[in-house]
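Take a look at the structures listed below.
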Structure 1
Amino acid sequence: MTQPAFPFKAVIFDMDGVIVDTEKFYFDTLAGMFDAAGIDVPRESLCSAVGASFKDFKRNLVAWYALGGEQITEDEGLERYNAWESAHYPDFASLLNPGVVETVDELKRRGVRVALASSSPMGNIREVLAACGLADAFELVTSGEQFHQSKPNPEIYLHTLESLGLIADECCCVEDSVPGITAGKAAGLTVVAKREDRFGFSQEAADYTIDSIPDLFEVVMPLGR
């Protein structure tokens with residue numbers, strides 16, 4: 001049977017929570033670090049930071065340490081976090097979400113262009129992709145650190161669209177967090193959310209919700225563009 005044509009010319013993937021299940025790892029790492037420091041950071045505060053930009057992450061570290069009476073700089077907070085993470089470093093390959101590699105390969109086989117737009121620093125993006133065997137998988141890789149503001153600001157997606165030479169109607173993005181979904185919608189993209197129910201945030205603003213990355217084919221096909 002002939003497969004129906006994929007309805008978009010390109011798919012733009014987020015990384016954390018979509019390509020790799022790192023959101024829970026980072027959440028647990030932060031919670032463990034502050035528990036060890038004797039600082040009570042409310043769970044809802046940690047949950048609200050899921051999907052935040054790197055710049056917001058550094059600001060959050062300062063605010064959370066202030067809850068324990070410590071006044072530190074963003075650089076000091078990042079240094080502390082990096083030291084803690086280095087002792088609890090993830091095996092990114094083990095966090096690769098099921099079906100990602102196969103889905104990316106199948107999209108490319110069908111002539112669909114694939115790009116990645118992540119709020120994470122470029123060094124981290126490259127490290128994760130290399131660990132997961134995806135170093136050369138994406139035509140374009142964009143980091144939120146390239147812009148004055150990352151997600152939920154749509155600039156990262158607008159830049160990606162311009163770089164691809166495509167308009168928003170010709171593309172969809174795959175996201176999981178509120179900042180990512182908000183950025184995708186603001187850029188005019190069809191937003192497919194990978195289901196995430198561990199942090200208490202809503203994905204209702206997304207156009208579609210999928211349980212796994214390979215479900216992307218089943219969800220967007222009915223659009224019939």
Structure 2
Amino acid sequence: MPQSPQDDAFTPTARSRVARRPQRARYDEASVFAILDAGVMAHVGYVIDGQPFVTPTAYWREGRRLYWHGAAASRMLAASGSGAPVSVTVSFLDGFVVGRSGFVHSLNYRSVMAFGRARLITDPAAKRAAMDAFIDRLYAGRAAQLRPATDAEITQIALVEMEIEEASAKVKDTSATDLAADAGWAPWSGVFPVETRIGAPRPSPDIAPAGPLTADLAPYAEGARLEDALTRAA
């Protein structure tokens with residue numbers, strides 16, 4: 001059974017326990033939340049009429065709850081928000097590991113799989129608050145600067161909330177393994193780190209600039225690591 005929200009770790013079961021390379025597994029909240037909070041895009045897995053689907057979507061986290069949203073007509077949101085079991089996956093490529101034999105080439109990565117039953121949030125006030133929280137999760141304080149959403153706009157949005165019942169993180173951060181059979185071979189061996197960084201801002205061409213970038217956008221300076229920007233924005 002999953003632990004209660006006050007506990008600081010998730011108890012793995014057969015569906016969430018890491019079987020392959022279990023030494024890379026993490027079940028504590030700090031590890032799981034750090035990976036979730038480093039990202040913006042997740043893949044939501046669900047089943048409709050026996051057919052499995054996996055849909056990419058933007059998400060955010062509040063405590064042990066994950067949120068994602070989309071168009072009210074979205075089949076994914078209707079299915080995942082109906083109380084059926086879903087899985088949410090977030091992953092990062094952190095490096096290309098190259099060795100002196102093809103067998104030892106690999107990738108460095110971080111990933112989380114979270115499981116739960118999602119529900120649609122239908123109360124308009126709750127939807128407004130959650131969407132403001134999503135804006136502020138990326139751009140702290142920006143929601144208060146924006147034109148409030150109209151009732152019609154809120155109606156067009158479907159919002160899903162999922163309590164994380166189980167979650168496991170898996171992390172690989174190693175250099176290449178050198179096998180005895182590789183001795184004497186010349187190719188370079190090591191790691192090429194991989195990062196996502198912010199590019200130069202591009203003003204909307206059809207909208208007159210309103211002035212310099214505001215403080216809520218400061219974390220997204222050109223060249224900043226995305227993870228650092230999200231940490232600063234939180």
Structure 3
Amino acid sequence: MKVTYYLEVLSSWCHWVDPVWIELKKRYAGRVEFEWKIAAMRPEDFPVSRAQCDWFYQRSGGSVMRSSYKLNSGWFEAERAGRYEAANLVAEAGRDFGVNDDRIWRALTNAALLEGAKVGDIAVSVKIAAKAATLDAKKLRKAAESAAVKTRVDASTAEFFAHQLNQRPSFVLTDAIGDKAVFSGLVRLEPLVATIDAMLADTAAYAAHKAHFGGPPPK
């Protein structure tokens with residue numbers, strides 16, 4: 001079974017769902033394959049001012065999540081007009097150096113949303129990522145600015161939209177018997193756990209049936 005997590009580095013909801021992602025990977029280690037993919041937000045998806053950003057943060061962190069802390073909108077730069085590709089490109093570039101885990105994108109997310117780091121600047125994103133994954137900053141930046149990395153980010157984002165999704169985080173759950181479940185925008189643990197458990201149970205039941213009765217009769 002596989003769980004694919006579609007994320008945007010600067011999404012506040014991806015920040016709020018991170019403890020759920022960590023718990024799922026811990027709970028189902030060795031039984032479920034986990035992967036993340038970038039689903040970059042479009043320029044028009046970003047706030048148009050720090051005041052608007054803070055309003056969104058008050059809603060997500062305060063009204064919905066009841067968080068004890070407030071996210072930092074210091075990463076926002078009006079002059080970028082919603083162009084914050086750098087952080088996603090740097091996170092994806094880490095794969096070129098064998099960093100397929102969560103270290104880089106999590107470090108970038110936390111630096112931006114907790115400390116207000118201006119990760120829209122590729123130099124800032126590279127510095128944060130290189131430190132988090134102990135990578136050569138110059139090589140990482142070269143990879144992040146490469147056509148190959150941009151192509152991968154564009155492809156995973158297009159894949160996200162092909163699932164008819166528009167909210168981050170999104171999770172696509174698939175199993176060996178062809179079932180698929182999609183969660184878009186949810187940040188609670190319980191529905192994901194219930195669905196994963198159900199899919200694992202169904203897959204195990206199919207395997208047990210085949211072991212006892214063999215494959216289906218020929219046509």
Given a computed value of -15500 for helix-only ellipticity at 222 nm (-39500 (n - 2.57) for each DSSP H run of 4 or more, over all residues; to 500), which structure among 1, 2, 3 does it belong to?
3
Just checking, which of 1, 2, 3 has the largest value of Cα Rg over 2.2 N^0.38 Å?
2
Output the label of whichever structure in 1, 2, 3 has the greatest value of Cα Rg over 2.2 N^0.38 Å, for residues 86-173 alone.
2
Ranked by distance in nm of label points 7 Å out along Cα→Cβ at positions 94 and 158, which of 1, 2, 3 sits at the highest value?
1
Compute distance in nm of label points 7 Å out along Cα→Cβ at positions 70 and 134 for each of 1, 2, 3 and report the one that scores greatest.
3
Tell me which structure, out of 1, 2, 3, gives 0.2 once distance in nm of label points 7 Å out along Cα→Cβ at positions 38 and 110 is calculated.
2
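Each value in this text was obtained by applying a stated rule to the coordinates, not by laboratory testing. Note that the coordinates shown come from a computational prediction; the quantities given were computed from them, not determined experimentally. Cβ atoms are built from the backbone, for glycine too; each structure is taken alone.
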